[in-house]
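Every read-out reported here was derived from the displayed coordinates using simple, explicitly stated rules and does not represent laboratory data. What you see is a predicted model, and the numbers here were worked out from it, not measured in a lab. Cβ atoms are built from the backbone, for glycine too; each structure is taken alone.
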Structure I
Amino acid sequence: MKKILMFFFITLGFLYSQRNPSPLLIESNIVYTDSVHNVYISFRLPYKYLFFVKENYSYTAGLSFTTEVLDKENETLIVRETSYQNITANSYKDTESNKLTIEGIIEVQLKSGKYLIDPIVSLENTNRSFKLDPFELVIEEEPPLMNYVVVDNSDSSVMPISNYGGSIPIGLDRKDLVIIVANPNIETFPISIDNNNLLSELSADYLGKGGYSIIRDKNNTIFSIDDKGSYSFFRIKDVNFKFKEYEIILEVNSGKLSDTLSVPVILTNKPESLINPKYALELISIGYGEETSRKLLREDEEDYERLLREFWDSKSKNEGINLLEYEYYRRCDYASYKFGNSVNKNGVYSDRGKTFVKLGKPDDVKRYYNDRKEAVEVWYYKASGNSFVFIDNSGLGDYKLKK
């Protein structure tokens, strides 16, 4: 039987987990051909984890990403490839960015079989190298009935792939989910979606039938649909708003054939204060009272993650990402770093921090010294007409709210 173009995403649990997200994202794509198949291993790392060196008015950094492909049965080396990537940041602020990323891709050709991929990362401007845990790559004799790819929001048939380690992202960055079914005669969306026992009926655009390819274009990995294959393509737009932060189950039935995929859903750019469920429950005390927080924390610690979700689901009924929760902990992150001082190391518990978490960024801030040479800050909120006066009585940066 003729083998048609297809690829398969590998989710790497050791690179990204819900509780302890790693900044390095890797995903593997297989494009099936008649004999030797094309395997694409892409990687992405935010600028803030690189080591920059200042050169004149800019900052430079880089990394090398090496993959050793081993035969899983006897662990003999099949191929070893390295991608070298260098970037320049125009400002120090950019070097601290979590959104700007360095990324690249390695292409190797492999026959059907089972392999181990052994990745190594080396940071330029340092002598540091990181040997990551190997992961399994399986190339079947035939491509699976169903697959998917996350791409940048677009109406084009040529779409940049968004590397989230094989996961579907939820967040504020607009992303689309393209679902590929190995049957060219399907023109209606045949896939049911189960997101934590919540069945979804989502509209999907039919993109047509054909084949596709993966190419590297400058800094992007491109998913391109063409007319040279036997697949049906569907697109769910703005998938980043569609699901909760649980695994989803995709199921497709095509005649006598059926297929099921389990796909993790992750919150992108997750606020740091939301990563640890216990700490996130403690922070609820700022906006919703000490007793509310204490009541939740009295439960078993193994239930904290579930209790956290239930609490915020009760406050906001967003279809996918809980925008109220996201904004609350984004404010906690900002307050923690911005308003820390020698008295309150964690600025979220300072008077300014608590006010910021409850009300957000003030519309205007005025600063001056009073008659006692104490530093004063006045925050103004135009919509409510309220203002808040904070005074640094100690001279240590510990501003107290004037009652």
Structure II
Amino acid sequence: EVEFFLLGEVTHGTSEFYEVRAHISQQLIQTRDISAVLVEGDWASLYHFNLFVMGKDPVLDLESKSESSVNELSRALELAAGLERWPQWMWGNRETVDFLLWLREWNSNLDSNQKRVQFLGMDTYGQWESYRSALSLLASLESGSELLKKFQQKTNCFTHYHNNPDDWAYVRTLGESQTSCPSELVAAFDFFKELKSENKLKDLSENEVFSFFQNFRVLISAEKFFRTSATEPRGATSWNSRVEHMYETIERVQSKLSGGVVVWAHNTHIGDARATDMARTGQKNIGQLFREMKGENRAFLVGFSTYSGEVLAGSQWGSPVQRMKLPLAKSESHDAYLFGLSLELGFEDFIIVFDLLEGELVSKHGEQFSQTKGHRAVGVVFNPEHERHNYVPTRLSQRYDSIIFIQTTSILSAL
């Protein structure tokens, strides 16, 4: 009955997490009715990846099947290396390129009446890339100049900051003349929905119309995220607005395409927040929402864990990426307990499906997995010297349906 497969990661800079998620995704695509892989990335920036895997890349058109695999590789590397918004390494890496190449080949071998699998971003960041993408789509219409002008006028309260390198420039004006901006953006969205109903966007393909309105939704969600980050800095509203955007994006894509969906995101997003201290502060995540809204039997949540290794991260937001040591896991953490279990079992890497545990594994280890202990979580900003703070109090067997442990991990192959 599972339709939503949520695959996590401990960090955003570990090769093995990307490789294992890709392998699981390939198996699901080959054996289940999967329509899309959605990842914790920007819609507009990663839509170029989607065109590539769907055989609709404007530079390299797979439909003719006339291009060599060398050219496919060169184009995939070019797309991944061309990502501009920090942290570029998160999707600008060889592991992602390898999966894109596999997915492109899979799609190319399908019959014309078979459904191709898409690769899409689901995050609320990258609002200015979404703005430029929406402008580009409108410009392609016969009445483009008129619609462009209306779009710019109706969204100007927020989008006139699009050339400002400071993402927080908008919030510095709050309390002055920008208090009506949320309602103005929604009104602009409704205006263009009305144009669609009047068939005035008919020159766009169905996928282009969907992407246009998704880019519009990114603008609306980004405005809310930045505004509430400033006006309610200690509340959960801004975090939850981003979560709701990701959840609704997954739901919208699944509804449009039908079939199952695979999600790649950090453990913090895919593991049920109710089994962590996030619940205490009112923070939700997509794992929780899927269980609550879709039912626990329709979503399968896979967390990841590691004991030691190396990771790519920045020392602060926007700083150059660095190769950093991932210290040995804290002794009282779930990660350290899983390391002990790996020594006992004789496996460096293994997967546990909690509902399938039986016999001695349950009697000996089941209680440990249900206890609240720290579970390592490393973001794009990391300082190994302060690593003791990078643990989320977690009841592991309630947070996830399954946990994948990889004893020693290595860095992503960033481009």
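Computing percent of Cα pairs over 17 Å apart, for residues 38-141 alone across structures I, II gives 53 for structure II.
Computing Rg/Rh (Cα atoms, Kirkwood Rh) gives 0.97 for which of I, II?
Numbers: I: 1.03; II: 0.97.
Corresponding structure: II.
For the read-out relative contact order in percent (Cα under 8 Å, 6 or more apart), a value of 26 was computed from one structure; give its label from I, II. Only structure II yields this read-out.
Looking across I, II, the calculation of semi-axes √(5λ) of the Cα gyration tensor in Å, for residues 118-165 alone that yields 20, 16, 8 traces back to II. Could you figure out which one of I, II the value -14000 for helix-only ellipticity at 222 nm (-39500 (n - 2.57) for each DSSP H run of 4 or more, over all residues; to 500) was computed from? Answer by label: II.
Say we calculate mean count of other Cβ atoms within 10 Å over residues 134-141 for every structure; which of I, II gives the highest result?
II
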